[in-house]
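Trainee: The structures considered in this document are given below.
FYI, it's all coordinate maths here, none of it is from the lab. Being a predicted model, the structure only gives us computed values, none of them experimental. Cβ atoms are built from the backbone, for glycine too; each structure is taken alone.
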Structure 1
Amino acid sequence: MSVTDLYTFGEVMALFVASDTDSVLTGKKYELQVVGAEANVAVALARLGLRAQLMSRVGQDQLGQVVIAELAAEGVDISRISRVAAPTGTMVRNRGTTQPVEISYLRTASAATTICPSDVNPLDIHNTRWVHLTGISAAISSSSCESVLTAMNLARAGGVKLSFDLNIRRQLWSEDAARDALRGLVRNVDVLFGGSDEYAIVWQGSTPSENLIRAAGAGVRTAIMTSGAGVIRVLDEGNYWEYQPPVIVVVDPVGSGDAFVGGVISALLSGLVLKEAIVQGSLSGAAVAEQIGDWAGLPRGVGGRRS
């Protein structure tokens with residue numbers, strides 16, 4: 001079995017974006033895209049020349065076929081994506097160019113909610129350099145959450161680098177449910193990603209710095225806290241520092257956070273130091289935010305670095 005650079009899993013969805021107006025209420029034309037936090041990260045690494053494997057479940061429907069074809073076209077290893085007798089998860093939203101982004105999920109009882117611990121192949125974890133997981137996979141179903149824990153335990157036992165993105169989706173679970181689950185999961189990880197509001201939900205500190213310290217107390221080696229266009233706060237094995245990302249004109253913010261994560265991970269895998277990785281992640285996130293679509297602006301490169 002060949003070694004991959006990244007192993008991840010989660011729900012991959014068909015996205016219908018209103019293309020003629022900036023509201024689903026008035027939209028008549030829609031553009032079909034493929035999205036999902038973990039898939040976005042996998043594509044980010046593949047575009048930068050790394051080997052990314054994605055495990056998931058999609059439906060035995062045409063949307064599932066589209067998902068698989070799009071990921072394969074991006075160079076993502078799709079060998080662990082299975083098709084089951086449940087619908088492919090779907091999302092509908094506006095572009096968010098003149099109005100706030102509004103999202104409707106059609107993912108209850110979707111194919112990905114049936115992901116279970118037996119889907120996590122220990123050999124895949126053993127033969128990868130990095131495992132990345134998110135709070136979304138913990139939220140979509142109890143069996144998927146158990147799968148997250150299984151993958152995390154295998155990574156820890158095998159000494160594989162492990163990252164986690166809090167990615168709290170309030171349409172999927174309450175803040176209390178998210179806090180209870182994530183506090184149990186997010187322990188002894190190498191890199192933790194999350195927005196300042198997500199850190200606050202999980203650790204309930206009075207300041208961002210306090211929440212970073214509490215995350216470190218849970219065994220997080222490197223805690224990275226974003227705040228939209230604001231400063232990025234980093235607590236790296238006791239050393240605190242900040243980075244101000246470049247100012248850009250945001251066209252579509254959806255997917256930029258995943259691009260940031262993918263840029264950081266790919267840079268670290270290529271041997272860059274953390275500060276350089278944060279810069280690369282910020283540039284990747286900015287490139288996506290400047291265009292419509294989760295993948296449209298993802299940069300390309302070689303060996304995990306932007307060209």
Structure 2
Amino acid sequence: MSSVRRISLTVAPGDARERLDRFIAARGGISRSLARRVLEVGGVFVDGKRCKVAGRGVHPGQRVEVNVDEVAAAAAGTPAVPLDRARLLYVDDHLLAADKPAGVLAQATRATERGALPELCAALLGSPVHVVHRLDRETSGVTLLGRTSEAAAALGEAFRRGEVHKTYLALCARPPEPSEGTVDAPLGPVPGRPGLHRVTPGGDAALTRYRTLAVGPAAGAVAGAPGGPALVEARPETGRTHQIRVHLASVGAPVLGDVRYGGPRRLGDREVPRVMLHAWRLSLPHPLTGALLAFEAPLPPDFAALAPPRP
């Protein structure tokens with residue numbers, strides 16, 4: 001995929017109190033309908049903060065970043081075929097756990113009303129489902145959804161109380177240093193870089209435990225990397241945006257394919273097709289019965305093809 005096309009705008013005094021969608025269309029040289037679609041998919045940032053409100057008034061001096069290709073990127077996540085029933089890891093009357101394919105949106109937007117995970121699951125079950133938590137578009141693996149609004153609310157509370165335990169697998173450009181440990185580092189937005197996050201004092205508390213499971217041969221490493229690509233287990237105890245990706249990069253192990261945080265798009269002579277992050281395991285008490293539930297999503301083929309063998 002090509003790099004995201006960005007339009008950077010500064011609100012002039014003559015634009016004061018103009019609607020955001022009209023301002024973007026007029027000053028960015030795009031149609032108003034496209035401006036609205038970019039807003040809906042979360043591709044607009046005002047002074048570094050994401051904004052989806054088309055009718056918000058702008059003020060002189062504000063900086064508006066418009067990531068136009070977010071619309072195309074979201075549309076690219078719509079699969080051409082229905083979700084395979086084998087991807088439903090667990091179903092009862094209250095909730096389901098699904099193995100989300102990479103490239104599928106976790107939630108629909110007006111720009112991509114078809115092909116998001118809830119719609120695909122609803123088509124299999126014959127009834128609507130409710131979003132509980134979200135994985136990034138390129139992240140694969142276990143995702144929870146509620147079958148009723150009451151169950152979805154209870155699952156949301158379980159996440160907020162820290163009762164949901166998540167384990168991810170990441171393919172990193174090189175082993176983290178040290179090979180096992182805890183990153184307890186607050187995260188916040190990168191000034192002037194909409195959508196990016198960094199370790200920063202005064203940010204939101206974030207903690208990730210990790211350990212290296214396997215390291216590939218040096219011949220398969222990216223140029224200049226000590227050792228080969230590494231398979232790393234990550235267990236986030238908080239749920240900040242891009243937390244695992246930023247924390248692993250902070251210990252010298254950017255995720256393969258994650259160009260936003262220093263991860264290469266090639267591994268030796270092989271192309272890395274996406275951000276190589278997989279939501280592997282998830283466990284929680286059932287929101288109604290309290291029984292322990294545990295789910296595991298198998299490694300997708302693109303991930304397994306690049307992963308070093310575990311000893």
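Trainee: From 1, 2, which structure was distance in nm of label points 7 Å out along Cα→Cβ at positions 49 and 297 = 3.1 calculated on? List each step's numbers first, then the result.
Mentor: Values: 1: 2.4; 2: 3.1.
Working through the options, I get structure 2.
Trainee: A value of 24.4 was derived for mean count of other Cβ atoms within 10 Å over residues 129-136; which structure in 1, 2 was it taken from? Spell out each step's value before the answer.
Mentor: Details: 1: 24.4; 2: 19.1.
Only structure 1 yields this read-out.
Trainee: To which of 1, 2 does the computed value 14.7, 41 (Rg and Dmax of the Cα atoms in Å, for residues 17-64 alone) belong? Mind dumping the intermediate values first?
Mentor: Values: 1: 14.7, 41; 2: 9.4, 25.
Going through each structure in turn, the value belongs to 1.
Trainee: Right, next: If mean count of other Cβ atoms within 10 Å over residues 89-96 is computed to be 16.9, which of 1, 2 is the source?
Mentor: Numbers: 1: 20.6; 2: 16.9.
That value comes from structure 2.
Trainee: Taking -0.23, -0.27, -1.34 as the value of log10 I(q)/I(0) by the Debye sum over Cα atoms at q = 0.12, 0.13, 0.30 Å⁻¹, for residues 97-152 alone derived from one of the structures shown (1, 2), identify that structure. Each step should come with its number before you reach the end.
Mentor: Details: 1: -0.38, -0.43, -1.21; 2: -0.23, -0.27, -1.34.
Comparing all candidates, it corresponds to 2.
Trainee: For which of the structures 1, 2 does the calculation of Rg/Rh (Cα atoms, Kirkwood Rh) return 0.98? Show your work: numbers first, answer last.
Mentor: Details: 1: 0.93; 2: 0.98.
It traces back to 2.
Trainee: With FRET efficiency 1/(1 + (r/R0)^6) of positions 177 and 241 (r between Cβ atoms, R0 = 35 Å, to 0.05) derived from the coordinates and found to be 0.90, which of 1, 2 does the value describe? Present the calculation step by step, with values, prior to reporting the outcome.
Mentor: Working: 1: 0.60; 2: 0.90.
Corresponding structure: 2.
Trainee: Oh, and also: Please state which of the structures 1, 2 yields -10500 when helix-only ellipticity at 222 nm (-39500 (n - 2.57) for each DSSP H run of 4 or more, over all residues; to 500) is computed from it.
Mentor: 1
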